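Listed below are the structures to be examined.
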Structure 1
Amino acid sequence: MKYPLAKPFFSAECRKRIAENMDQVLESGNLMFGEYAKSFEARFAELAGTSYAVSLNTGTTALTIALKYFDVSDKEVLVPSGSFVTDVSAVYFAGGVPVLVDMNPETLSFDLEDLKRKISPRTAGLIWVHLTGIISNQYADIISLARDNGLFVLEDASHAHGSTIDGKRAGSFGDVGVFSFYPTKTLTSGTGGMLTTDDECLKQFAEEMRIFGKSSDSASIDKLGNDWFMDEIRACVGYNQLLEADAQIGHRTLIAGVYRKNLSNQLGIFVLDKAPNSEPSYYQYAIFLDGRVDGPALRKTLSDQHGIQAKTIYRATHQETVFKDLDDGTLKQTEETLDCSLCLPLHMAISVEDAEAISKIVADEVRAQLST
């Protein structure tokens, strides 16, 4: 594939640091809770603008631990249907009942009216997802609605490492934020996750849960945890990636700007407006196709004829086989928005010239479809 959709990037300097640091880790024989895990957590808390960060083995674990802290057992948790499947899975893992909420196509976040309608006496909180790295410009309304109804706010910021709006950082708006370091993400440790919070009790709970539920006070197992910690090897990789976060985010912002400029006024293509007070970190750059455009055919043409890998953001969560029972018929905007989405290649190996070329090819192929 000439232009893959995603590709992890480690600069030559970063690779050199990792190799040297890894040798130190292996020589020390300390493969858990060492200096790199501590350094990764401290620096990530700075990126998220929170008091604490707790490293974990996956982002899904971070979701699950947070939900267990809020004791969602037999309670409802509001989740966007326009999100990744683990946002729903984690609610089940924590013993809760997921209730799916429709999407606002202009923000890729909650449809506020649907969110209001679905709050019930059983609702404990909500999972707010920053899809593709965009923080909704309706964030104040989302937070206020939650606070007015006594609901916790769990930010899934797995797409939003370093994203900001009004100067406030993803992972710091709610009671807790969670991040993923899956290989496709803006920053990666191979795999892994991070939980961010200003709540010291939640921080301690997460630290205890990640090591089998062992109490930090008595060293006895007093809760049902697991071996959910991030080992020193992955922490070493993640920490060194984090040192280059500004460069990674800056490049993604540059490429996203090229796509936005070139595709904003093209036939058959809709591009989301960027709020002037918002700085997404652009895990993905998605455009949206006119209903007359055959998305699957377009993706096949881009791949087969031009070597451009592209995809929809996600399939709507309620359209996944395992979650079809959650479809209550109120999630049509999510379906329509995600079905017409098209994510373009976005990573450090995509140059401005590449983005210019990809933009032209996409626009030409859409135009060709509409002219036949």
Structure 2
Amino acid sequence: MDSAGRLVAGSLDAVVPDKPGYIELLPYTRDGEQRIAQSLTTLLPSGHRLLVAADRAVIDEMDASLLKLFIGAFSVMLALGVGAAWVVGIVTRNRLSRIDTTAKAIIDGDLGRRMPVTGAGDEFDRVAETLNQMLDRIAVLMDNLRQVSSDVAHDLRTPLTRLHNRLDEALATDDRHAQRLAIEAATAQSRELLDIFAALLRIAEVEGMGVKAQFQEMPLSELVDSIVETYRPDAEISGRILNKAIEPNLTLVGDRRLIQQLLSNLLDNALAHTPAGTTISVALDKPGERAQIVVADDGPGVAPEETANLFQRFTRGQRSRTSDGHGLGLALVAAIATAHGGKARLTSTSGFEVAIEL
């Protein structure tokens, strides 16, 4: 178009814009049909305006095709998403249903049931394994409770009977001296019962893991060495030999008083149940990730058939039944070892040797 707006050249039937630039939607006529084009108007140096346009039909077809492809892809994705959610929902519901069934069975008293584990290693398996560990721990505590109840009913019957008989003796006589002797004997019996209950409560406290709140880092090597040196005079006076082999600079996160109690119980047992001339040895080392304390003696030891139950409450070896004690010392040793993430075990067939892992 010239500056006056007259057509100079071209076959496009459209109104040429007055201003130069790009127009997205430009109406034009083609073979009597109204159509839409994209256009670019350029102002030439001579004052003429040049209009170049491209029909949008191809672009519209491409847009329609892309829209169809998008709708199709979105529909497939939506179907897959709904299907996957449905499958995950079924799997989740089935897994939770099995866990719920197991939990209800445990509530009803079947304490031997455990949460199902498929072996897939997924989150459900990890939760189930954690719950099973919790249930195992509860089962151990329940067994301990039943054992304590049974042991208390069985092993305290004799001292309670003796206490009752002593009091009956005091009531049955008018002899002041005889009454005093009977009351003193009853007092000794009651003191023994209090000691037993204190030991049982201490074992229950340690097994409940409440002592872990007081754990802190401590020099294990120095502690073991000091306890051995404390017992050395008693060992020498009683005619026994006390040796030690302690690896230096070992530390432990734990309770200092409990470790002292553990070692004291083992050394008291060694001094109480071995004859003069026995060699007692205490060793501390760290063969792997855990520290290990070994207390051993070359005394008479215990019969092989008695070793399985020695760490249970009120269990005593046949040879030690004539000596003082209630069979609670090794039970407390085992509880302290467990509280420190380890275990206590017998490791020798000759003499008596206890290994404590911490």
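Key figures for this structure:
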item	result
Structure from which 12.0 was derived, mean count of other Cβ atoms within 10 Å over residues 55-62, options 1, 2	2
With distance in nm of label points 7 Å out along Cα→Cβ at positions 143 and 279 derived as 1.8, matching label from 1, 2	1
Mean count of other Cβ atoms within 10 Å over residues 63-70 - highest-scoring structure of 1, 2	1
For P(r) over Cα pairs in 5 Å bins from 0, in percent, for residues 103-262 alone computed as 2, 8, 14, 17, 18, 15, 12, 9, 4, 1, 0, 0, 0, the structure of 1, 2 it came from	1
Winner on distance in nm of label points 7 Å out along Cα→Cβ at positions 23 and 343 once structures 1, 2 are ranked, highest first	2
Given -0.56, -0.64, -0.96, -1.28 for log10 I(q)/I(0) by the Debye sum over Cα atoms at q = 0.07, 0.08, 0.11, 0.15 Å⁻¹, calculated: source structure among 1, 2	2
FRET efficiency 1/(1 + (r/R0)^6) of positions 207 and 311 (r between Cβ atoms, R0 = 30 Å, to 0.05) - highest-scoring structure of 1, 2	2
For helix-only ellipticity at 222 nm (-39500 (n - 2.57) for each DSSP H run of 4 or more, over all residues; to 500) computed as -12500, the structure of 1, 2 it came from	1
Per distance in nm of label points 7 Å out along Cα→Cβ at positions 111 and 215, the highest-valued of structures 1, 2	1
Identity of the structure behind 9 (criterion: relative contact order in percent (Cα under 8 Å, 6 or more apart), calculated), options 1, 2	2
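FYI, it's all coordinate maths here, none of it is from the lab. These numbers were taken from a predicted model, which means no experiment stands behind them. Cβ atoms are built from the backbone, for glycine too; each structure is taken alone.
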